[in-house]
Structure P
């Protein structure tokens, strides 16, 4: 991965005071004409925590992808509520006068557990990533070129709308665990693509996620990602997203509306 493709090129330009930002070589993180959703979400998260240092760990977020965000934009950050344990911030990325991304971040301090219910492992478990089939990346410049992918299911082609892949960043650098989850949690395409009658574009409309372990780590950078369509019709799909570490521990869960064109 070239110097222009580094994660640092995404987050180093984000200032502590909200305002104009210009990214160098942003095309390395593009998906079509906009930044890949995880990249733009990471930018918004970085803007929020730099504007308000000392926050508790991120627990949840709701993100709306309302327009394209490219190399130039403005960050806006506002406190919605600051309580004793929970703080909610709103961050917007504004490009050419239009809001391209609007995010609400929920930061919460840990408390003594009054309910304990460990999440189940992924079933069927695909085996360790080293034993799974490597997948090639597109030759064209595209955000997925920043990832190494391996197959994590036997099914290929059209069929039941569920997609599982092992993935890891090719050049992770020094990302903290939460920033890493935000960046990689939206990597896979909507699973509804496997139920499409004909080829056509798909687009994420929003992304809502909960972080189950703000200190989540894994082995050798590998994470098992899943997207699954619960319902697809009338041009939209309701998608579930999950992310496990290599030991089968669920670290992040999400939900997404995807627009299905064509």
Structure Q
């Protein structure tokens, strides 16, 4: 049985002081949650957030990781730096990184291997643009992203995939629960064909396209959906908790 995982992606929001306040508000609201709860915060919030979540069931995540151990890579953060702070999860290949910062399936693969080597748990994002969706290229795009992004990966135990249709991020639009389930089912079947039935069966795949309190229960009822990568709704404790506690 796959344990659901709800991860908040704060993106470029919240100062360290604001992060502490949000975590303090969130902790009592999710302390009895059934899903695994993760907050992926800006680099400057990591230390403060780590301290704020101590003694709680909330786990700490970062929003990216470098592909190298160290070196002349201005602006990058290494996996060892993240591990030292206490980071457990890291988002890799978010569509905003691909769109605005030129990340590719190849760079996603390099970052993924570095994260795994250092014991971080990657949340790897895949998904199609509106143009690709309208041209009925969704499956083709996902196949390329999965096969190239996970090249030479043999153990998926600590990996989470987040299917995030780019056209649904920050737009208020969302795929129907049935559509999201079907597409995530395609990803799971692709993993099954490539890496085996056991890997596909145990792999957690989130939906990352504008999951919010009003649709979380319906989306989470789908057979193939194991959680959510939450953007805007993770910035308010009540909204994020309502998603985490979708069964209540």
Structure R
């Protein structure tokens, strides 16, 4: 198992925190040559010293942010930056090898999004687009299976700020459809789960990270590893949409 290979069997894969550089590691002489237990011990020693120093300072916000950063990255401190990049790349390669999977996404450039004109917020449009694409995919697959109706459901990372809103939106889609389609194959409202306990939600986070880094930083390494799984129709990518201005020449707009 890939997570076990890097001693992360019981840890959440949170890509954004994994790929960061941890300053403490660069301060430890011979860090790369240490075993996992030694690395963890040395990093924790430096982190405890830093928190004690910040606790005595007047900058309480810096102390709180540093403590949060340490908490979010604690599971990965035994891995070098190269090793952490490697596990993310290997996970992306694994996703790319899943011939049974399809990826859907809505990527919105907020600079070019007008909520007044759209009459909905960014997250409302994103959910509507994803639901519509997933529904159309299920319809197409159902037709190809000869009289077998296929159903799907949405699994959502648990977030108290959006769970009620997205549940109500999904109820609306079930009753009135979306702008593009009626909902016949997606059952229930989204199921909200804790990402720490659900590996596929962690994989979805990795895919979102790859898309974001492509659009914001023009980084292609991760997205090239998963792009074979983007849903396509007649060779054209239809599973991912980039909402931006008409001059965009990215792989989705061009």
Discussion item. Suppose distance in nm of label points 7 Å out along Cα→Cβ at positions 30 and 86 works out to 3.9; of P, Q, R, which structure was it derived from?
Written reply: P
Response to the item:
If helix-only ellipticity at 222 nm (-39500 (n - 2.57) for each DSSP H run of 4 or more, over all residues; to 500) is calculated for P, Q, R, the one returning -3000 is structure P
Worksheet, complete the sentence: If you rank structures P, Q, R by relative contact order in percent (Cα under 8 Å, 6 or more apart), the highest one is R
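None of the figures in this text is laboratory data; all of them are computed from the coordinates on show. From a predicted model like this one, the values you see are computed outputs, not experimental measurements. Cβ atoms are built from the backbone, for glycine too; each structure is taken alone.
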